[in-house]
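Listed below are the structures to be examined.
No lab work stands behind these numbers, since they all come straight from the coordinates. Quantities reported herein were computed from a predicted structural model and do not represent experimental measurements. Cβ atoms are built from the backbone, for glycine too; each structure is taken alone.
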Structure 1
Amino acid sequence: MGETINPNGTPIIRVETEFCGQKLSLEVNRVGFRTSASVIARYGETVILGTAMVSPKRLQGFDYFPLSIDYEERFYAAGKISGSRFIKREGRPSDEAILIGRLIDRPIRPLWPKGYRHEVQGVATVLSMDPSFRPDMIAMIAMSAAFCLTGAPFDGPVAGLRVGYDDKGKLAAFLPAEQLAAGGLDLVVAGTKDAIMMVEAGAREVSESEIAEALTFAHAQMQPAISLQEQLIDKVGITKQEFELDLPDQAIQEKVNAWVEGKLGEDLRLPYPERNVLVQNLRDEMHAFFKEEIGEEAYEPLWQDYDDSFTVALHADVRKGIVEEGVRPDGRKFNEVRPLSSEIAILPRAHGSSLFTRGVTQAMNIVTLAPLSYVQLIDSMEHSGEKRYMHHYNAPGYTVGEIKRLGSPGRREIGHSYLAERALLPVIPDETAFPYTIRSVTEIMSQNGSTSMAATCSSCLALLDAGVPLSAPVSGVAMGLIMDGKRPIILTDIADAEDFAGDMDFKVAGTAKGITALQMDMKVHGLPVEVLQQALDAANDGRALILKHMQTTISEPRTQMSPYAPRVESIHIKPDKIREVIGKGGETIQKIVAETGADIDIKDDGRVMIASPDHASITAAKQWIESIVAEPEVGKIYHDVPVVSVLDFGAFVQIMPGKDGLVHVSELSEERVNKPSDVVKEGDKVTVKLVAIDDRGRLQLSMKAAKRELKEK
């Protein structure tokens, strides 16, 4: 801990503590003089700048909290220049940066008061990156500290931790990426001093009890980072911001409550979409009633207040039905899944396709297979490499009954893409077993709760339909929670009404053996691990039921792939032969591709992938490559090979590309030969036997021995 004076006269304040084996420090007043607050967080060689801006004025006409949090990657932080040939400066955020921005946002957003309408922006910029661990959790700590120092009504601090199993099988934080992958668990947990706020994980079929153990471990280990932020707040001193919450007018709320009395409850306990239609009709009736009572001109500026009050009353009714009557909005039991249906092979030209429906939520998935040369190249601050399995998710406005401009995927679409991709990744075969690039695209057709889990189920079905040999099928379910005081009420397969009115959204995907992905977001100020354990156990039952249904549609990968999918065969050549196959400037391989029509991808270890929908193209390319890399075999007979030159002492014959051997004059024929040119001429096709290779690698051929052996056979 120490203080120095900045040139502008303000003290530079620094606090530090031991955190998971290294020193964590937080520093203010060194940079960012015109921000609402800025914090530099250091951990190892990682340095993150967290800046927070809070508008002093309340925005008018907003029905949501205008908070944005961005995570800014900088290639210089990793000592890199972008590998792009044309663009060297950072452009739009990578999907990875968008996902980390969401990761930081999710535990922070619920800790602001409802009705807060001041615009708030957080930016976490990576200035230096220690390559031995990911910097995202230090960015979360920096952002939390910055928000705490603004004086705005942020009920932090929070901290995050990424944990997994080390090489000894023990839980640990800040592990290298290779250990996270090898250990089979990559779990992010964010929380406050007393409770967990957010969970996200990718796992290799990990059990519910192991996840609960990891949650407990992570929450305990993050406490020094929370205490350090509290220490910084005390040392800096905070001037509380004056603010006014934009809450529904209580008088209007009471009028709306009186109007809906007797119109909600049992009358709306109907399956979707009938319930949605009745709710919208009731909302329209409410507006018409008060417009007539107050007068159209006077009602117009109050329309949003009345609409918000109706929503509040509706959510209260949902909670009341669940807590007091034990009935969900559509009449289901707490552990009941909506009606399920699924189909496969619904698109004739697709390599694999499916349609998965759960209640009103519906997801179509299309799988496309391609050679490994179609892998996606990754070039980000943290990673450079290839990606051969991709999941993409689209959900236009019509899926929720709205008119929206079409555009590029937003943060929500990218987040849902990643969650469903992560759920299937542990069961995708490696490229040696299935040498294909795989693209899975989910087109949401209708939304009414948990489209990411519908995308997971639909993707699994389409992959099996495409013949991808998954190690196990995967299903997913979204869980909800209503807290009745300290009593948790856990709901299986939540729909929109329960999501909006509830206290938690918990998505779990996995196989029959264990969890492969999960994501949990709180709408209250955190939960203890014991409640999350109950939700995990309930999700296991829901996943099992959905998986059982999916297996009635398709239980094993198709053995016959689509006739429109490329076929891929692989051969292995010696790495020192790769140059010969490629040829000078790529001339040889380009000629093979042009003449056979096959796609060819060569790996550094000598694996050659040959792909084409036409088996004849694969065979032709394969034979061509094998002829290039083939090694001469003593004792083998080579048929119809060309004579390349004729000399006084014999003839040189090319038995394979680049491999010539001598047929001595004495080996040209059984009879005596005076002049080799009497027997063969340049360009003739002859049959020879390789009788020896001398110590200098020279090939000794014989036409006489070949003829004799063939005659004996």
Structure 2
Amino acid sequence: MKLRAFSKNSLVRFFLPGVLVLTLGFTTAGSAVAGVTPAAKPGNGPPADAGQLRPEKTPKPPKPVPQPDGEVEVEDPGSALAAAATQPAAGAEKVALRSLIIALDENDFGVDTWSSLLDRVGAPYDVLLAKNEPLTADQLVTSDGTGRYQAILLTNNSLLYQDGSGNFLSAFDADEWNALWQYERDYAIRQVSLYTGYGTFPEDYCLRPGSEGGVGNTPINASLTSTGLALFDRLKVGVKIPISLSYVYYSAIEPNCGARPILTSGSDVLGVLSTSADGRERAALTFTSNQWLPQSYLLTYGLFRWATRGVFAGEQRHYLEVDVDDWFTSTDHLLADGTYASKEFRMSGPDAYNAYRAQNSLRSKHPLAKQFTLNVAYNGEGINSRARSQCSTLLTPDSLTSYSRCLRNQFRWINHTLTHPKMNFTPYAENVHEIKENLRVGRNIQLTVPTPVLKTGEYSGLGVYHPDVNNDIDPPTDHGLMASNAELLRAAKDTGVKYLHGNMSFGSHQPACFNCGIYHPMEPSLLIVPDWPTNVAYHVTTPAEETTFYNSYYGPNGKFPYWGHNLNYGEILDWESDIALQHVMSGSAYSHTFHQGNLRQYSSGKNLTFDWVNAVAAKYSNYYRVPMLTPKWTDLAGYVANRNAHFDTDADMVWDRATNTLVASSDSGGKVFLTGVRAPGYSTYGAESISLVSLTGGVPAVLTPTPWSGP
């Protein structure tokens, strides 16, 4: 059995080396493709890369009905023989908080679909590749009678493959199917099949033939039944599930067969809950899904939660964080004709007030974003301390300082250094001055600025820079964190910094586990928490300017040609908000980076930043009824640190469902997130209770779960 360990080495499958890989096909403008890395401010990260990852249309898998020559005979799980084969094991109410993914082989599309979800949640799991690995009863039950798995996650219901003679064979023989079913029956383990065809092999899900066929880029919209809405209770009433790039069995349910539809398209059934004749509970979808598709984000978490009865290790919530960099300073200004303005751009006080009003409007228009608050990364050299606190341009030496003082409690402030230097080789004394003086001048105008958080200019000092210190045009080189500026790290530690912003464009800044950070190898007291870049360039202030920039990079004649035509602003916004929506749906807590020029009020009440934020919030609100969270940056970084601890903790967790007690233990101690548990300090998200439980080495923690009462 191949182990996918519950550890910090469980890889997040969102990245190719050095390239942001963020794919979704929410729109019909081309196939679902990878996102692109951010606009390159001179010296501010690499230009967009042409590397892409495409979720290619999944080929039609073998129809899950064997040919006669390949027939595999298994016991009818509802027969008296199968039901009486073995008496339930002693202690059959005890199960470990761990899942088993069963797939055909390593090329099975469902492996990554399931494992990417569990990696994001932080749930432990194993993978059994059935074509080459046997399944025996002792792999399912420990020597003391504890069930090893609380959920069985099949990539497809029949595990069929074609042999050299063209026959369809099941990767499981009769003994293996029966061993699996007996385990599910004895331990009341729920099973989910990600892709399921109609028919009765190897068991009957009550699905009967309808039609079948492939779906391309243009999705079909499926609806949740009342049972489906209870199962997927994070999704809004009336939600439409877009299913694309898939092979679909449009099925019917056999009457009086103990099945309930959960997902339909017109009169066709695309998902079902069913109970076998011997009492086993099963969920099944009738279409293929790879891990990059919208349907996977919308459905796999709910199916996993159903399979575990809502009690599992790990957690998933949705976040929307935005940083606006370079407040108080000025930056280059690209004009719509592709030339640069003779004067750099600096936002005004009224621009700041418009951002405040746009933030309030967003909260009102999209209640699921009611927590949303901008993070402002400021450079204090542009502060005019003589400007009094007022939301007015009247008699002030600097309107931006006056408005910022007036609105200081409406935004969250981040230390971005005093003068925004590149800190790749700066000496200790200069680094200390940049950090401490920026805090001083910000607090001097009553800004609340957390000492532990530092965002260096252009993410500098963390091992990514061009070998030529005077080259601000070409992409920098990722030399790795060991090439960081040791004097910056020492200065950060000595001034009370705990968290440094990183950039997900750089391979060395990408953590090994989802929503984790990286403890700096040269200074482990500092945790690098990466940001998501965006393609709203640092030096544009209007839709026309952004369109010029974007097409100069990704248009057919751009530096990194991708699109077959130059996009207009609406198309750009649609695509970029799709990429961000994937981050939100995945549960990523990382912030998205914009710049002060993006807050220019280019039209009444309009700016580029909130065009993007509103587009993301609107799309999210089309699907969900649980909120998007926007914690303070210190809280966000603390959460990231706890995710590191969660993945680093080697814990045994066993749920005794007879006594409804959960015993968690770790020889070395640590912290684990648990969903469906109300330990001291627990929080709620939707209908779920989420606890962070601290474990003392060698001392079991006894907890009381709150199982989900879903369908």
Structure 3
Amino acid sequence: MIQTRRIFGGVVCLLAACATLALALPGRAGDAATEATAAQGRLSDDLKYLASDELEGRGVGTKGLDLAADYIRDQFAKAGLDVTRVNGGAFQPLTMTIGSSLGTPNQLVFNGPEGKKIELALSKEFTPLSFGGSGAISGELVFGGYGISASKENYDDFANIDIKGKVVVLMRRVPQQANPDGPFSGHKGGAHEALLSKVSNAMGRDAAAVIFVSDPYSARNEVAEAQKMAGKLAEAAAAATEEFLAVDPADAAKVEEARKKLKEELAKYKTAKGHVDQGESDTLLAFNYGGNDSMRSAPILHITRAACDQLLKASLNKTLTQIEADINKDFKPQSAVLTGWTASGQTTIEREKVEVKNVIGVLEGEGPLKDETIVIGAHYDHVGRGGAGSLAPGSKEIHNGADDNASGTVTLLELARRFGALKGKLPRRLVFIAFTGEERGLIGSAHYVREPVFPLDKTVAMINMDMVGRLLDDKLTVFGTGTSPGFKDLVEKLGKEASFTVISKPEGFGPSDHSSFYKMKIPVLHLFTGTHTDYHRPGDDWEKVNFPGMQRITDLIERLTNDVLNGPERPAYVAVQGQAQIERSGSRPYFGSIPDFGTDKPGYALGGVAGGSPAEKAGLKAGDRIISLGMTKIENLEDFDLALRRFSAGDTIDVTVMRGNDKVTVKLTLDKPRG
């Protein structure tokens, strides 16, 4: 949280620092205190609008995101920037998938020997899942247990069964759930019970489709928990009854209060008792369970246990409960071909796509270096009303994203005004870009570097602002200080002059849009004031923003930009090993890949590799698309992450990539985890 008294109590100091900056910058004159106050007012006005409820959290697919784009374009134009450089306008459009819905048809039939047939009813006995694909369901049926392959636990549901080209039925969760000391108990089972992990295991073995069924243990456990709750609520209802009977009938107010409490407690008990009376729940997962971000090409479905039992009784003469008990008894898989049975049908999933846009404004240069470009950027999207990007599970409140990243966006606008107000042409071209889709994986910046408005080989530097609105104790983190020889000294010198405590991070790869440029061998700087408890939550509102701090950061970026603008030579690119992390990446071994989120081709596309990393040493490079890791097939980033966690530091594995139209396999030795 911002310490308001500390911030505003230091205004005299801030204004003194601003006076020094104002005297040093071309085109800046007048009273420093007046200019500082005016700048804070502009930053505040811009941010209050961009972080207002009217803009709906600037989520992809909302009207609010379009309103934000219009506002940024208009402010660029008012600042004197050229907003006609993208096919006559300011917007660089691109398309994103934001949701999924069931189309038509969706069918699932189990076909058995001698004409036996089990037809399942949509939404009653089966449902497709949104992270699966559209397509025909056709193939022999195989029961694959829990879909777990865990060498360390000496358990592999796929060890003695071939599922290539087959439709595999998998149970949710893990074996021996009732055993607190079991191989998959507690946190040990997390990665193995995840649906995506099971899908990755099956698709890595070329399954044609995956059909999930809920495990019986969880259903029984839900009933047991409901029974406990019903017992507690029965006691509460009994206590409320006694209170009601003990009230003096002449005291109408107390009688009414006791009656109301008794009514509420009885209603709670009836609801819980209803869950108990229903017995084991056998409901289908919601179509959007698991979200839309991890889409597979093959169909993925969920069926009821009752439907699964029909199939298992007919083919194996067992129920799911019996199979579960057999696995738990001796911790041995019970996977089996369902001889004579096939699946047929169709899934149809419609993807909702929206057009979004980067917003671009330009100030042209003049002289011998006029064709060299400096990009100043910030993303303007946020996470809307929550959902997958929110850290407030279940929240539907507007996430205004005042710090993330209205703060960077309004700093971008203020810099545009300052440089747009200068008399005469600049020595190099300045391109101001408000990126979209950053929260979905650097989508907008990745699109720009694939389809640049100005040549990347003449783009000499990129300066990025992401979350610069919560300056506390004058601490400012600057990433990328090692990406060009002079950057570190320059940042620390200017930071000291402006009374910042600069935390210098040399890495060019990190969790924001500057990474898209660094992977193209462009020196970068990225400014950041730190995370906080409101990050990706509804509480990130404008009242908590440190506007005097933002004004000082704007002054600093202005000076940094001027130094690059007026330098006799373009900044030299330096490859820096590793990548910056805001949060720990866990215990998986270090690979060193930089994802490219801007492609929809199957596999894990690389936007680049970290300097000195195992990926670089193995010869992997930007543009490669990983399709297998060891023996595991890779369809997307989630597959890659899950597969990587099965290995340890020091392991040497085969990595197969598509490089253009060629399939290339390299040997890669994993390194110890990086935190």
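Cα extents along the principal axes in Å computed as 86, 86, 46: which structure among 1, 2, 3?
3
Work out which structure the value 34, 22, 17 belongs to, where semi-axes √(5λ) of the Cα gyration tensor in Å, for residues 305-432 alone was derived from one of 1, 2, 3. Only one of 1, 2, 3 returns 34, 22, 17 for semi-axes √(5λ) of the Cα gyration tensor in Å, for residues 305-432 alone, namely 2. When distance in nm of label points 7 Å out along Cα→Cβ at positions 217 and 489 is calculated, the result is 6.3; to which of the structures 1, 2, 3 does this value belong? Going through each structure in turn, the value belongs to 3.
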